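Peer 1: What follows is a set of structures to go through.
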Structure 1
Amino acid sequence: MQIGPNTVVGVDYSLSTFDSDPADKSFVEKTTKETPLVFLFGAGNLLPEFEENLAGKTVGDSFDFMISPENGYGVASDENIVKLPKSVFAPEGEELDSEVVFEGNRIPMTDNEGYRYMAKVVSISPEEITMDFNHELAGKNLHFTGTIVEVREASEEELAHGHVHGPGGHHH
């Protein structure tokens, strides 16, 4: 069976990133055949170009492709670096939780509309904390290599819910 609309796909992959020189890669993550990434093809849950590079492949096929920042997690923007009052993290008179709020740590944040974002603590001053809301892979070229380990028809329930159920997928 070929990867296409309404299929569940399992991939064993490795992801590395680089800024401009592919020889200067940094390892990001790797799955295994026993714990592959399993997803509903075409459901909009993954980078579109990632799926485009897998379309038509079958179990056992390998892949090796790159995705530019523009087609990946975007180009890092200074507009996404924000100075927030320290009171956002600790009410007046209370100490910052130094096990959570420290330079370099990524922490979950919620905006005024309830949307959740991950942000990196860039710096801490007596009055404010500078946070970087760029995706951690923004500005990076993505290099994926791997093998297709599963392709099957999606169930009606998976199609209705927009994600995979069962092993490797979502459980209700």
Structure 2
Amino acid sequence: MPTFIVNYVRIVDAISTRFGRIAMLLIFVMIGTLLLDAITRNVIEIPLFWCVELAQFTLAAYYIMGGAYSMQLETHVRMDLLYDRLSERNKARMDSFTAIFLVVYLIVLLIGSISSTIYAIETNQRLFSMWNPSVIPIKVIMVLGIVLMLLQAFSIFFKDLAKARGVEMA
């Protein structure tokens, strides 16, 4: 494979790993937020109305920012009725082919998320709740996560292409 593709794969994999590991820590933020809510509501009897929504935002950031890392580690859900019976090279060929659909899907998702983010910024969009938080931060995180997944999809495509040609990429 050309050097620029090998470098691209190496850089994107490193970025996905960093963001994925940071995203893994968000589960502790979510647990802490929900624990704070449970304690203040049940023990102190002072309900904090923002805790559940913050936990929801944290969960959304957790799975959207961990998407690229999940793709990189191949820990995502895969429907494999026939896939398991294929050889490694044929699996790589199949993955190279299906990557086209993944990339198209991610591009459509990215266009929609950018449009939604621009709308949120222009209108200062907020949730209709007692806390009334801005949705701009989570929408920006959504765009970033989709961009990372798109970059990782190309990285995986290049790795599968190399494997289908009988060349291993580190």
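Peer 1: For FRET efficiency 1/(1 + (r/R0)^6) of positions 63 and 95 (r between Cβ atoms, R0 = 25 Å, to 0.05), find whichever of 1, 2 sits highest and give me its label. Can you show the working numbers first?
Peer 2: Details: 1: 0.00; 2: 0.70.
Across 1, 2, FRET efficiency 1/(1 + (r/R0)^6) of positions 63 and 95 (r between Cβ atoms, R0 = 25 Å, to 0.05) peaks for 2.
Peer 1: Ranked on mean count of other Cβ atoms within 10 Å over residues 39-46, which label among 1, 2 comes first with the largest value? Before the final figure, lay out each step's value.
Peer 2: Numbers: 1: 17.0; 2: 10.4.
Going through 1, 2 one by one, mean count of other Cβ atoms within 10 Å over residues 39-46 peaks for structure 1.
Peer 1: When mean count of other Cβ atoms within 10 Å over residues 103-110 is calculated for each of the structures 1, 2, which structure yields the highest value? Show your work: numbers first, answer last.
Peer 2: Working: 1: 11.4; 2: 14.2.
Between 1, 2, the highest calculated value is found for 2.
Peer 1: For mean count of other Cβ atoms within 10 Å over residues 79-86, which structure out of 1, 2 has the highest calculated value?
Peer 2: Comparing 1, 2 by mean count of other Cβ atoms within 10 Å over residues 79-86, the maximum is at 1.
Peer 1: Quick check on the output: -26500 is helix-only ellipticity at 222 nm (-39500 (n - 2.57) for each DSSP H run of 4 or more, over all residues; to 500), derived from one of 1, 2. Which one produced it?
Peer 2: Corresponding structure: 2.
Peer 1: Hey, another quick one. Using FRET efficiency 1/(1 + (r/R0)^6) of positions 23 and 151 (r between Cβ atoms, R0 = 30 Å, to 0.05) as the calculated read-out, with 0.35 as its value, let me know the right label among 1, 2.
Peer 2: The value was obtained from structure 1.
Peer 1: Let me ask something additional. Which structure, out of 1, 2, was distance in nm of label points 7 Å out along Cα→Cβ at positions 71 and 87 derived from, given a value of 4.7?
Peer 2: It must be structure 1, since only it matches.
Peer 1: Turning to a different aspect of this structure: Can you rank 1, 2 by relative contact order in percent (Cα under 8 Å, 6 or more apart) and just name the one with the largest value?
Peer 2: 1
Peer 1: Another one. Taking 0.05 as the value of FRET efficiency 1/(1 + (r/R0)^6) of positions 31 and 127 (r between Cβ atoms, R0 = 25 Å, to 0.05) derived from one of the structures shown (1, 2), identify that structure.
Peer 2: 1
Any read-out appearing in this document is the output of simple, stated calculations on the displayed coordinates, not a laboratory observation. Worth saying up front: this structure is predicted, and the values here are computed from it rather than measured. Cβ atoms are built from the backbone, for glycine too; each structure is taken alone.
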